[in-house]
Structure 1
Amino acid sequence: MRTAANAPPTPVRFGIDRLLDEPGLRSKWRRVGLVTNDAARLADTSAVLSREALLTAGIPVVRLFGPEHGLGARADDGAHVTDAVDPRTGLPVVSLYGERMRPARAHIEDLDVVLFDIPDVGARFYTYAWTLWHVLHACADAKVPLVILDRPNPLGGVLVMAEGPVLEPSCRSFIGEDDIPVRHSLTLGELARLWQREHCPAVALDVVGCEGWDRSQAWPAVGRPWIPTSPAMPAFESAIWYPGTCLFEATNLSVARGTAAPFTMIGAPWLHAEALAREVVATGVQITACAFTPAQGPFAGQPCQGVQLAIHPNEPDAIVVAQRLRPVALGLNLLAAIIELHPAEFAWARYPTAANPKGHDHFARLIGSNGVDDRLSALTPLLRQATIADLTRADDWSTRASAALLY
């Protein structure tokens with residue numbers, strides 16, 4: 001990936017690395033629970049799993065908790081994950097995406113502390129944040145301290161770049177439990193601080209912050225390798241566009257799951273890709289017609305015509321993503337243009353998951369607001385930009401979130 005002026009980035013250290021450096025933070029722990037997955041590695045040694053590093057350092061982890069995609073971060077999107085035993089450590093693993101989304105009191109009341117170390121991608125509907133939400137509330141109920149081992153937001157943390165809509169209460173689900181925008185520009189540690197302040201003041205919360213992270217730059221400036229956070233997030237390029245292209249999960253188009261570049265492409269066998277690429281323009285973005293064959297989702301195994309999104313080759317990724325790119329607005333623009341180009345072929349679709357077995361109202365749950373689908377369907381090209389700018393406002397978010405900032 002490129003960085004500003006091609007300068008080598010200064011490597012950032014994560015909360016897990018700082019915890020391991022400071023024995024005083026953990027000296028009284030005798031029984032520790034850890035919410036984690038295989039994407040959680042050390043910054044200093046990316047081949048080392050967080051849970052193995054903690055055990056090697058003598059931290060008495062006795063129970064693991066796994067989010068969506070399981071401890072291995074490889075289960076399919078929305079798939080029910082069962083309890084298991086970790087083959088790497090022999091520890092029991094309590095699944096928090098299947099039979100339950102929140103740990104039961106019995107899972108945590110015998111612990112001295114619960115640690116949380118999972119990388120996020122900075123979008124409201126990525127479920128790791130809502131695993132944190134439920135763990136936070138469970139720890140408050142059981143009076144067990146919670147410690148977040150923080151990591152950078154890969155999209156950067158510039159609050160004015162947050163994109164709405166802010167979630168409406170009627171759209172609450174496991175892809176959005178609180179009224180935050182689609183792109184929130186916070187780390188998980190900062191989200192936990194916000195939720196403690198607004199919803200859960202009784203929880204004993206501590207956040208071990210990152211060292212050296214500048215919230216004005218995105219992942220390429222972190223100076224660490226990207227570890228896939230889930231099967232459809234194999235590279236940072238997928239995370240860039242995810243806040244906008246994930247909206248297509250609620251349609252009959254493919255988001256290129258099962259290819260090497262999911263969420264960077266959208267398509268269907270019937271899509272007029274060249275016309276779409278001409279129709280939608282975004283600053284700093286290169287939109288080109290492409291062809292791909294998804295292995296999962298709509299049109300699995302069928303050749304699709306589509307468009308591929310990329311940061312313009314002459315632009316610095318770390319700066320554009322954090323300070324200029326509006327992926328939610330781009331996703332809505334693409335949706336509106338496709339509805340106009342293909343009124344007969346385009347359709348909204350259900351998206352069944354373990355959290356929403358019948359898949360109802362998936363678009364409203366993703367975008368966080370009712371009636372957006374109807375508004376997009378009624379848009380003319382003349383009204384599109386102004387309407388989408390209105391839809392993606394994150395009113396008052398900067399004021400609310402600023403109290404929780406750590407960086």
Structure 2
Amino acid sequence: MTDTPGWPDADRIRADVRPPVFPAVDFPITSYGATSADAGPGIAAAVEACNASGGGRVVVPPGSWHTGAIRLRSSVELHVSEGATLLFSTDPADYLPVVETRYEGLEVLNHSPMIYADGCTDIAITGTGTLDGQGSWDSWWQWFHECDEEFKVLREQSFFGVPLADRIAGRRLRSSFVQPFNCTNVLIEGVTVVRSPFWQIHPVLCRNVTIRDVVIDSQGPNNDGIDLESCRSVVVSGCVIDAGDDCIALKSGREADGLRVDVPTEDVLIEDCELRVKYGAITLGSDLTGGIRNVYVRNCRIGGPYFALYIKTNSVRGGFVENVYLRDVTVTNVLKEVVQCNFHRGEGDTGPLTPRVRNVELRDVKVEQARNALLLRGYRRSRIEDFRLVDCDFTVAQPSTVQHTALSFDGVTVNGHPVKDVHQIR
């Protein structure tokens with residue numbers, strides 16, 4: 001790859017992010033009492049034994065294994081063998097006691113994620129087996145329609161600075177499927193994730209994360225595929241994602257909590273992925289109050305969602321987005337804009353925080369079908385700065401919208417015609 005401004009940093013991230021390595025010692029869950037009907041206690045015992053001995057693999061053999069929450073420990077690799085399926089309970093009581101987590105960018109004590117780790121070093125989920133959350137409208141997904149009042153209370157607690165110990169969720173805030181929380185050296189590789197209750201793979205406050213060759217197929221409400229929240233040094237590669245919401249979303253906390261914790265998501269490389277339905281293929285926000293910087297996307301194929309790149313913020317969420325690069329991306333079809341960055345979305349310009357977006361580049365992006373190329377709407381007081389299109393080809397049905405944006409282009413065609421003036425994009 002020839003050097004272009006910003007791109008050498010992508011190779012630095014690729015070189016710096018290294019998956020953890022584990023001792024070559026196996027801890028089969030059947031040796032610790034796991035049965036198909038009730039594998040949870042055996043898995044927990046195997047994890048504890050593995051951690052106590054200095055690390056290794058906790059092995060889930062072929063077959064279907066029913067379990068509740070799984071809590072990983074340092075130096076533990078959970079290996080889900082080919083032909084193995086972990087079937088997670090739909091009984092909320094199996095995810096107690098509550099743990100420290102985040103719900104849509106806000107800190108809360110909530111039901112445990114189905115697979116959870118807190119403050120660990122060197123953890124992994126590997127294998128070619130399946131993680132099945134058994135989400136449906138008869139279980140977790142119905143909470144989507146029942147959580148509004150509880151979430152309103154949580155937002156008020158965040159605004160007034162209520163301590164975490166007093167923010168205990170009630171009955172209807174869904175937890176993420178897989179969540180390493182405040183962990184270092186994380187690997188998630190090879191597994192298939194289906195029927196998630198909520199966000200599917202959701203690292204929070206993690207460093208040195210590798211997610212590769214994962215298949216995600218869950219169409220429930222708000223079933224984001226991969227959410228990276230307040231994380232640093234992440235490589236996502238070779239994943240295939242069909243999600244009920246955004247495919248890969250980068251976040252950094254929300255509103256008062258985002259300002260207080262103030263940890264951005266930064267140094268992220270996404271490559272060789274296939275991103276399908278539903279909303280944004282690559283989404284930054286909307287919980288980005290802590291900021292997002294240094295994001296590289298290359299050699300990906302996008303088809304089916306509303307947007308290829310979706311930057312979501314406003315003056316309620318605030319935050320910054322800077323140094324975002326897409327290169328060698330094929331978009332077969334998107335239902336709306338190829339790129340939307342609209343400061344007026346959601347609550348609009350009704351808050352005290354002014355968002356900032358700068359230095360975004362699309363290079364060698366080919367779009368076979370889209371409604372529009374761009375919807376870029378900054379504020380008069382805060383323009384979208386230095387947004388560049390280089391050697392891109394768009395086939396679209398309608399003109400773009402560009403307001404309060406410093407847009408430049410070089411070697412761009414729209415519907416087969418070279419673009420020589422910004423009005424030809426509009």
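No lab work stands behind these numbers, since they all come straight from the coordinates. Predicted model only: the values in this text are computed from it and were never measured. Cβ atoms are built from the backbone, for glycine too; each structure is taken alone.
Observations on the model:
- Origin of the derived value 20.1 (mean count of other Cβ atoms within 10 Å over residues 49-56; candidates 1, 2): 1
- Highest-scoring entry among 1, 2, by Rg/Rh (Cα atoms, Kirkwood Rh), for residues 73-120 alone, is 2.
- Structures 1, 2 were shown, and Rg and Dmax of the Cα atoms in Å at 21.4, 70 was computed from 2.
- Parent structure of the calculated result 2.0, given that distance in nm of label points 7 Å out along Cα→Cβ at positions 249 and 265 is the read-out and 1, 2 the choices: 1
- Origin of the derived value 9 (relative contact order in percent (Cα under 8 Å, 6 or more apart); candidates 1, 2): 2
- Taking distance in nm of label points 7 Å out along Cα→Cβ at positions 225 and 241 as the criterion, the top structure among 1, 2 is 1, with the largest value.
- Mean count of other Cβ atoms within 10 Å over residues 305-312 derived as 20.8 - corresponding label from 1, 2: 1
- With helix-only ellipticity at 222 nm (-39500 (n - 2.57) for each DSSP H run of 4 or more, over all residues; to 500) derived as -7500, matching label from 1, 2: 1
- Given 21.6 for mean count of other Cβ atoms within 10 Å over residues 65-72, calculated: source structure among 1, 2: 2
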